[in-house]
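S.K.: The next part holds the structures, each set out as structure tokens.
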Structure P
Amino acid sequence: MWTEEDVKLVPVNWLKPHEEIKVKPRDKLLDMTNRWGGFTKPILVDTHTGALLDGHHRLSVAKELGLKLIPAICLDYLNSELISLELWPNANIESIDKAEVIEMCLGNELYPPKTTKHVVIYDLPPILVTLEELS
């Protein structure tokens, strides 16, 4: 089980997304983040590459706010049994594996929003990391 102690602050500019975002939900999350004064849920990141596995909208919010850091749970994506990969029902591809996600993160293209769905064994811990701490 992950706890608040497992959450690290990682540099925003180290992260590499693999999916596009939807602007409307991002703007709603941006508003909520400003009202809360911080982030209440960490993102999921591959320790070795900075590949963003879950939290594309949260990363976009951090960039919109000009933050230097973002709270994250880091794990060894390719070797971890704590995280599995699925496709959303409306994804326009037939199959995908973890190596392809890493490849996309390291390339110059992005999958459409809601293509991949990462499923973790443990719930992400509730947190409150203030915007001030992340600036």
Structure Q
Amino acid sequence: MAITRFGISLENTLLERFDSLIAKKGYSNRSEAIRDLIRDSLVMEEWESTTAETVGTLTIVYSHDIRELTDTLTDLQHHHHNSIISSMHVHLDEHNCLEVIIVKGKAKDIKSIADRLIGTKGVKHGKLTVTTTGKHLK
């Protein structure tokens, strides 16, 4: 793989803030941090295309005390079995559960599944974290 060097111009205060941020995150140099920023932008572009195959995780927190909620969430996951790769269920306490669901498919389909699960009555919080299959990243 060929490497190309290029320069960028930044205001001092912006560069100082960037250096502080990358030090806090543990990057060994600016190049690695900039590569990650570029990759993140490319992943977001992939998600915005809505037709590319993507992956992500959906995390939801809900009360299992709400009548039929667990059954509803399970039924929704079974309905989308082609897009749901795996899930993990954790009992947070005697009333609350956390579920992490790994999804794969077209971005628009994954977003739709996530919206439906997060929007289910009784789900206290939900978040879709998007990423890429990695096929197009170096």
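S.K.: Upon calculation of relative contact order in percent (Cα under 8 Å, 6 or more apart) from the atomic coordinates, which of the structures P, Q produces 38?
M.R.: Answer for the origin of the read-out: P.
S.K.: Distance in nm of label points 7 Å out along Cα→Cβ at positions 17 and 105 computed as 1.5: which structure among P, Q?
M.R.: This figure was derived from P.
S.K.: Starting from the value -7500: which structure in P, Q was helix-only ellipticity at 222 nm (-39500 (n - 2.57) for each DSSP H run of 4 or more, over all residues; to 500) calculated from?
M.R.: Going through each structure in turn, the value belongs to P.
S.K.: Taking Rg/Rh (Cα atoms, Kirkwood Rh), for residues 41-120 alone from the coordinates of each of P, Q, which one would give 1.02?
M.R.: The correct label is Q.
S.K.: Given a value of 59, 33, 22 for Cα extents along the principal axes in Å, point me to the structure among P, Q it was derived from.
M.R.: Computing Cα extents along the principal axes in Å on every structure in P, Q gives 59, 33, 22 only for Q.
Bear in mind these aren't lab numbers, they're just calculated from the coordinates by the rules spelled out. Owing to the predicted nature of the structure, the values given are computational and were not obtained by experimental measurement. Cβ atoms are built from the backbone, for glycine too; each structure is taken alone.
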